[in-house]
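Asks: Pasting the structures here.
Read the figures in this text as sums done on the coordinates, not as results from a lab. This is a predicted model, so every value here is computed, not measured. Cβ atoms are built from the backbone, for glycine too; each structure is taken alone.
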Structure I
Amino acid sequence: MAELLAIYNEEAGGVDDAARTAVMEVLRGGADVVEVPAGQKDLDEMLDAHPGRDVVVLGGDGSLHVTVAALHRRGELDARTVGLVPLGTGNDFARGLGIPLDPEVAARIVLAGRPHPLDLLVDGEGGIVVNAVHLGVGAEASEQAKPLKPKLGRFAYAVGGLLAGVRSPGWRLRVTVDGRPLAEGRPVLMVGIGNGVTIGGGTPLTPRARPDDGMVDVVAALTTGPVERLVYALRLRRGTHPELRDVVTGRGREVVVEGEPVPVNADGELTGPVTRRRWTVAPGAWRMFT
């Protein structure tokens, strides 16, 4: 019988006690499961107390990011396979990977026990990205959306994006992919680097990205007038923004962004402003039940 460590964050958005209880009933029907509430501060303690168990994240992208980051820091990504039961607000990584958003169905996928190798983005500061990182107006949008999430759920991202897109002047940045310039010389509204496909609860930032192909997709939107920004926002929601004249795209294994101080959002975690950051793909660095 599989031995699992089911982790959830009581303080995370989107937590549903009834849904979590139903998920645990499914998991206990096919595995030896230890269920623990573990925030970022006590996650290491929980992992130490239950060595060797595969980890099931009951939550969203933020909880998944924290868990994978801890396993990466501890050198345990090779030793433990990760399962995901999407109980978050946006659940973007689950969407992009095709994991069902029905929590009980997702729990049965974990029990089926089919590990799938996935890529990981590692930055020059020791941080990791599981799904996507975006800089500029996208990060500002997440900041604007934060106080709206309790009432609007995933629709808070759309409202936050509208507010940030109107107000932002853009940033002068140089973006290179595998050493080749992708954007330089013009103000940049937003840079997106996708291992997964969507952000903000279903917005397809990098529509053709795959988290298992050894590459990341990069999109950079150059700043334009208010009408063009509105068009970009609408096309971004549909995933057709790469077709716009003022949007440039690329694919590669290393991405460097440098220039004016710019805010960063990595898997929903806001940092910065930063003046330089480098991300490198680590192919097949971890495994997930899919």
Structure II
Amino acid sequence: MAETRVLQGAGAGLGTMLKAALPAVPGVNQLPGVRKQGGALPELTLRREQVRIDAGHVRAYADVCGFEHRDVLPLPYLHMVAFPLHMALMTDPAFPFPAIGTVHLENRIDRLVPLAADAVVDAEVRATNLRAHAKGRIFDLESRITADGETVWSSVSTYLRLGRGDAENGERGTEFAPAPSGAATWRLGADLGRRYAAVSGDSNPIHLYPLTAKALGFPRQIAHGMWTKARAVATIENRLPDAVSVAVGFKKPILLPSTVRFGFRSGSEGVDFGVTTLKNGSPHLLGHTRAL
């Protein structure tokens, strides 16, 4: 039976991240309430109500992601409001997959109306559309932000749980245009993951230090996908209409520290953009914008 639950407080924090890590700990991951056994997604909607945006936090987010300080929210900012609900849902005992080790494949944000940097909003998140993928199973976390009862912003984050996939019939993801020629070079410091974690609440160990990243199979820490998307949006923000959809696919992790190239191309449908390696131009992120 479908359930709606209101989350009290700010949500995501160290306690939530520790809870997210428990299913990855041998032995502990077999305990009742921790063990993840796959299966269906819960019919559960989580909500945050009357969240007042902190203008100081918006400025800190803008500084980390490269946005100018303005009176309206950066387009991806409301992901900060939805993210605690993402984590609360994926760490709920009814959720079938562990949060740590689940791969963020794609994200689409639809901004219907720009909001002031001190707006008051409600947010809700639900998991839906579990389906086969070539490399396992994927599902969507759908987020919706309302102000005065009207939807102003929504997003769909698509996640992959690696496992037995369906190479023949499984979904392969959105087809994005090849990355445009590079227009800018970004030099990313080793502390970028920690800086973004401080403003986003996403303290997944793969983003923090070489040691914590190596424990989860990476040679060193990697940049957050949503930071990479935000930095790309900041670069093209003045080319976007108020009502706009921005979709990206996360292709290859960016190891930190690193230097990458960003490029974009404006066309009749919108802007195509990409973040690529300097060495051979292989993509870290591909995306496009479309007017709504």
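Asks: Suppose you compute helix-only ellipticity at 222 nm (-39500 (n - 2.57) for each DSSP H run of 4 or more, over all residues; to 500) for every structure in I, II: which one lands on -8500?
Replies: Answer by label: I.
Asks: Hey, another quick one. Match the computed value 11.1 of mean count of other Cβ atoms within 10 Å over residues 2-9 to one of the structures I, II, and report its label.
Replies: The read-out comes from structure II.
Asks: Upon calculation of relative contact order in percent (Cα under 8 Å, 6 or more apart) from the atomic coordinates, which of the structures I, II produces 21?
Replies: Label of the originating structure: I.
Asks: Can you say which of I, II returns 22, 18, 12 when semi-axes √(5λ) of the Cα gyration tensor in Å, for residues 130-241 alone is computed?
Replies: Considering all the candidates, the number was obtained from I.
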